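Next come the structures, one after another.
Please treat every number below as a calculation from the coordinates, not as lab data. Not measured: the values here are computed from a predicted model. Cβ atoms are built from the backbone, for glycine too; each structure is taken alone.
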Structure P
């Protein structure tokens, strides 16, 4: 019964998505149709409405709209250029200086803005002029920009990790934030290695002249106010000075003051930023609320237990089980955005990994790392398409270079999956796990 219900949910969800029904409505409809097998219509509808309300009434959920607003303020606040200059001052002597700078700046700006697509658009636009002047291959630049942008989604503050915390039943946001640093850095380093290798192959050198401490000092001073956002918000959350929700509100105030000081935010642009943030927040929060119906249906029909039994009947080897999960998540990520995928797969897979002692924090980073790859894989791949557009390239020309990056990023996924210390060492040192 449980496996039949799971198949029904998947089929209905797939059909609705194919015909263009929004993901939030698709999840709600698929869940209600499935539960009607065992629960009367009136009870199903009332319970579903209650689950939506409960799902959207969690105080910790307030952090997501605030971080979205803070990210949008950062996007318009002139932050990207200062971060690009800062990273260029550090990494500019490496082969393919602009490619490597693109990777490093994407990791920093993606972490601050909370959006891979925003990072690809902002940072890609900043380095494009220099790349064109120095004769860089546009397709290679687009691939480098797109491949590295999602690394910032793992580095806190991360809305994806907050969403996972809610879906996992309240796993510590502070612990997840600390756990995200090393996987995010590994993603960025994997991209840097590929960028350097491809730069050497194409004969792209670093910036001429010797390393300049004066240039680095100037760039650092300009970047410190932007970088301080991460230190203030994450430091305060980890130290227990304020919660993730309070930290998100502080991030908004900080980003607003910074944007005004840089003279990049006006009253008119502020209104547009607030309206756009409200729209984005409404979609995300409603999606989380509707996904609560799916969680209730799965729990009522004992679907997670059935999936766990099915996987364990194939093998009880944790290595093989995690490999199967990775394959499923990689495939799902190519068709789904990160947030709905987290809400769907967390209640399915978390109980399974807990049976062989995997920490929910470690699994959360494996899950988010997997699904972030979907940001740069067709047919959805929003970040990839943004990078291609910004880089003035085409999908056909960009994909051969992307294959190199896919291999490197998958190596990073294997490391994060099978070496728990990568995700757990920082939360443990901070006393959070």
Structure Q
């Protein structure tokens, strides 16, 4: 018999204890890394939501707007073209908005004798005079009529109402506003003439340097049109290329070279595709077409399609490979041709994976900024709401959600830069989340396990 003592299995040896310590250390490091990432993510989301969500709401003054015929149509011509060509200067904001605000305040028992028209017009954003003029042009019956109207409060006063500026001393006084005007604002709040309302027009208005009326309407439509181009272009060419490479192409050096380059293109920085788009624009300009397509939804969609194409090709090929070979063998065994096997059996079974990859690729393209900046979408600050894609909307100057965020972040007005920029980011994050959720639902709904 051996004299070597036997160690009980219930007693941990030094090596086992060392391995357990190493495992615990690795586990704690993993939990710490995850916690750190979640902390950074929470801080990022809080910084966006804390500034972006309040910016969705706006203080508005409820006034009885009087469409003064002497200001809108002093000659009494009742000619819409002449009214529409009138200057949009002080006559509107001080001759209509200021008088209407004064009349509304007096009607609610608030004395305004000590205030000049300029003092009153500085409290509200009276620059939406274009809306008043356009309304009269469309309906001349509004002349000399009084209509309830919600006017945005001026940005400096908004900072006081939101508590950002106390209005106590000179350092905390809103720019261009004195204490008497703030007292008038307090009286308007007590009288219920100022309310905070959700800015629905933020989703339809065009971009503006003035935060009171700035919106993302053209950017939303521009992104939608570009994603439509990406969907059509990338899905058709990406799926066609994937089917050929996976099902029909011979395995040789040429196809190996193509596959390697597709994998490399998927990792190329997006700004490289922007440079490619700029080169295409220069070529088209030399041919006489560059200025007409620069900054349009069609050009942006083409550039984003080129960037998304490798991702869709890789996802489609992976979905085709996931279909068991027995499906192909069974189809060929009953007399189906190669094309019939692919389009009647393989492709329908791979469709969920293809759709998922396509949606993820579109979601990636939706958030790209650098390529669009290089092809002129950032300079389309005066872009209007696009018409239908079938009536030329794809060839109109537009913006995108990422470029709208860029324009807001470059604004000189601090509330716009730190408020509306985060609001636009929230909208874009919601769209990205919705697209990814849609991809997950599709995968769960149609996925088959072999």
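Comparing P, Q, where is distance in nm of label points 7 Å out along Cα→Cβ at positions 66 and 346 highest?
Largest one: structure Q.
Which one of P, Q has Rg/Rh (Cα atoms, Kirkwood Rh), as calculated from the coordinates, equal to 0.98?
Going label by label, the one that fits is P.
When relative contact order in percent (Cα under 8 Å, 6 or more apart) is compared over structures P, Q, which one is greatest?
Comparing P, Q, the top value of relative contact order in percent (Cα under 8 Å, 6 or more apart) belongs to P.
Output the label of whichever structure in P, Q has the greatest value of mean count of other Cβ atoms within 10 Å over residues 202-209. Show your work: numbers first, answer last.
Values: P: 13.9; Q: 16.8.
Structure Q comes out on top.
Check the numbers for Rg/Rh (Cα atoms, Kirkwood Rh), for residues 122-241 alone across P, Q and tell me which is largest.
Q
Given that helix-only ellipticity at 222 nm (-39500 (n - 2.57) for each DSSP H run of 4 or more, over all residues; to 500), derived from a single structure, equals -18000, which label among P, Q identifies that structure? Could the numbers behind the result be given before it?
On the way: P: -26500; Q: -18000.
Clearly, the read-out refers to Q.
Ranked by distance in nm of label points 7 Å out along Cα→Cβ at positions 138 and 402, which of P, Q sits at the highest value?
Q
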